[in-house]
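Asks: In what follows, structures are represented as structure tokens.
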Structure I
């Protein structure tokens, strides 16, 4: 049987065809008027996509590069910072902060759970220079309450709030300016549907002011250099020009989703992720499987605990070998314990139904137990039908 390669991973995600075409055909030099025009358009659209009045930057790096920049540009060796961690990417914040000599305090939660606001309140003191958190912990499928955390941080006038929203932007509502997020970070290979290689973010004026006194070393990731260059419609160093062309095409696609309004298109993209996530959770549970993050599930991806007696490594292998589908295994010590199905970006109803239909076969073979074929798909269809009925009712009331 024919097998198409399909990505159901939380990054890289499926590529937008229009972006692929744009990347394949773009060849302008980065110090030309043509690229400056493209670069300016991308920065304007990224600002609208994020939903902020703050300055935005797009760096040629993975999202981790912007994470590192938000440590090196905002802290000095010995600064006390607070990391909120409940998974592998929260632990990355800790490692980065320690690498730059920060005194790291943490609020931790078990994998699959979310952060206790009471513990955050207890740990927040005026000595904390920055607070670092994920919007979505994509190693576990949990979503953190960024709005509530931001409210706690804003009570301290000299503490900056930094959010890794690499899988959150385009899947989760985030009011950057209204909540007072000082730095928010995104990545090209997530909701914006192009390959890895660009990291983007918005930076508050408070954060820019902090950079003038921060003493940590920085060179390539000196955000002040990038801001100065961006004011001249340039990047400080050689950019990934073809990826910028792809990003422009992806942002145009999101604008079309909003009938010409990029912010409305972003909201539609978020609603799509939320619906596909709800469908997936219903399908998974109809199969008798357990969600790994049941109390605060993300819209970016669904993490599923491997059934008793099964190894998620074998489940991922079956998906790939039998259907050409790539789902993500657990990371590090979670490998073998869970698998992750993403629903980010260029991903729709039929993708959701298809991966759940495949999951029925995979689970039947992995466990050796009878599975009622169609039960996961039916549960997902019921979620979709209810959502569509609600949307129709809302339209009629208006």
Structure II
């Protein structure tokens, strides 16, 4: 732990011992290792302040508890299995990260820039990469105004947290960094994300409900999530909902969103995320997308279940008032084992360069109302 890390951590500890308070990071660059945020403490970055994380794995503590690191399918062999984080909080109440300053990790330094993955990203490195902000079991989280730059792995992972308000932030990542997600909301309740900008190399916003004990794991629910008035930019996905091994994701709305990039809205359930013999568990309900403007070189919407996966109940998505310019069609494909149920499209307009606007299989209760697409070769 360097001297600046010690100084900031000491002030956090002192504020927590007093019952809470604001810790101000003054203007200038502050080279920092892992910080542990505690109940009642607001970490405030003044305008011109920058917390700068190191460019080596050893610059960070293994702060994330081992039981948070999930392993299933091919994830057990990937270098995303890491416990390193720049800011960590657990079981804390009324915590905040605010201000007009910047939190920055030199994410590109963790990658070999001469290697390539699918022609889009630098290949995953063999060494662990840190996440930027990780919180577990926290309640009353406020994140406001701060710019988060170049995290090489999941800028924010909020796990089993409640009463979250995120406003006016900017997440800006080098888009050749795979796994550089914006916000991963995992088993969280009562969440609002608003008036923010995301430019990421991977998914901008992710809803997950990760079960960490296989088929006998505890019940995990993500619910009551509102994301509004945000701009998303990604060569991967704008919004991703769930993986097949997840538990329950319900009651979420994404409205007044502008997206540019590859795929705008995705809930794709592939076998690669499942252990051998596991057929899945995910349940989704009441997920709404309203008032979007989409300009993408992939699919504006992709809802997909691979054959052989048997989810509990998958679907119940509503898309309303969507303007689209896309290269590929809207995809809604279930499987014989898991039909997609209850998908509603209303007032969709735009252009799609592929020959068809909709690619639909294995669906039930599929409703279309007022859709107008035309074919174009211009993108």
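Read-outs: derived from the displayed coordinates by stated rules, not from any lab. All values reported here derive from a predicted model rather than from experimental measurement. Cβ atoms are built from the backbone, for glycine too; each structure is taken alone.
Asks: If FRET efficiency 1/(1 + (r/R0)^6) of positions 244 and 308 (r between Cβ atoms, R0 = 41 Å, to 0.05) comes out at 0.30 when worked out from the coordinates, which of I, II was used?
Replies: Working: I: 0.30; II: 1.00.
Of the options listed, only I reproduces it.
Asks: Starting from the value 0.7: which structure in I, II was distance in nm of label points 7 Å out along Cα→Cβ at positions 100 and 132 calculated from?
Replies: Details: I: 0.7; II: 1.9.
Label of the source structure: I.
Asks: Which one of I, II has distance in nm of label points 7 Å out along Cα→Cβ at positions 236 and 316, as calculated from the coordinates, equal to 2.7?
Replies: On the way: I: 3.5; II: 2.7.
Among I, II, the structure yielding 2.7 for distance in nm of label points 7 Å out along Cα→Cβ at positions 236 and 316 is II.
Asks: Comparing I, II, where is relative contact order in percent (Cα under 8 Å, 6 or more apart) highest?
Replies: With respect to relative contact order in percent (Cα under 8 Å, 6 or more apart), the highest-scoring structure among I, II is I.
Asks: Taking mean count of other Cβ atoms within 10 Å over residues 276-283 as the criterion, which structure among I, II has the greatest value?
Replies: Going through I, II one by one, mean count of other Cβ atoms within 10 Å over residues 276-283 peaks for structure I.
Asks: Further question on the same structure: Work out distance in nm of label points 7 Å out along Cα→Cβ at positions 116 and 156 for each of structures I, II, then name the structure with the largest result.
Replies: Working: I: 1.8; II: 3.4.
Evaluating distance in nm of label points 7 Å out along Cα→Cβ at positions 116 and 156 on every structure, the highest lands on II.
Asks: Still on this structure, please answer the following. Quick check: 28, 56, 16, 0 is what I get for P(r) over Cα pairs in 20 Å bins from 0, in percent, calculated from one of I, II. Which structure matches? Working shown, then result.
Replies: Numbers: I: 28, 56, 16, 0; II: 29, 58, 13, 0.
Of the structures listed, the value fits I.
Asks: So log10 I(q)/I(0) by the Debye sum over Cα atoms at q = 0.16 Å⁻¹, for residues 44-91 alone, computed for just one structure, reads -0.61; which one of I, II is that? Let's see the in-between values first.
Replies: On the way: I: -0.66; II: -0.61.
Structure of origin is II.
Asks: For which of the structures I, II does the calculation of helix-only ellipticity at 222 nm (-39500 (n - 2.57) for each DSSP H run of 4 or more, over all residues; to 500) return -14000?
Replies: Numbers: I: -14000; II: -1500.
Only one of I, II returns -14000 for helix-only ellipticity at 222 nm (-39500 (n - 2.57) for each DSSP H run of 4 or more, over all residues; to 500), namely I.
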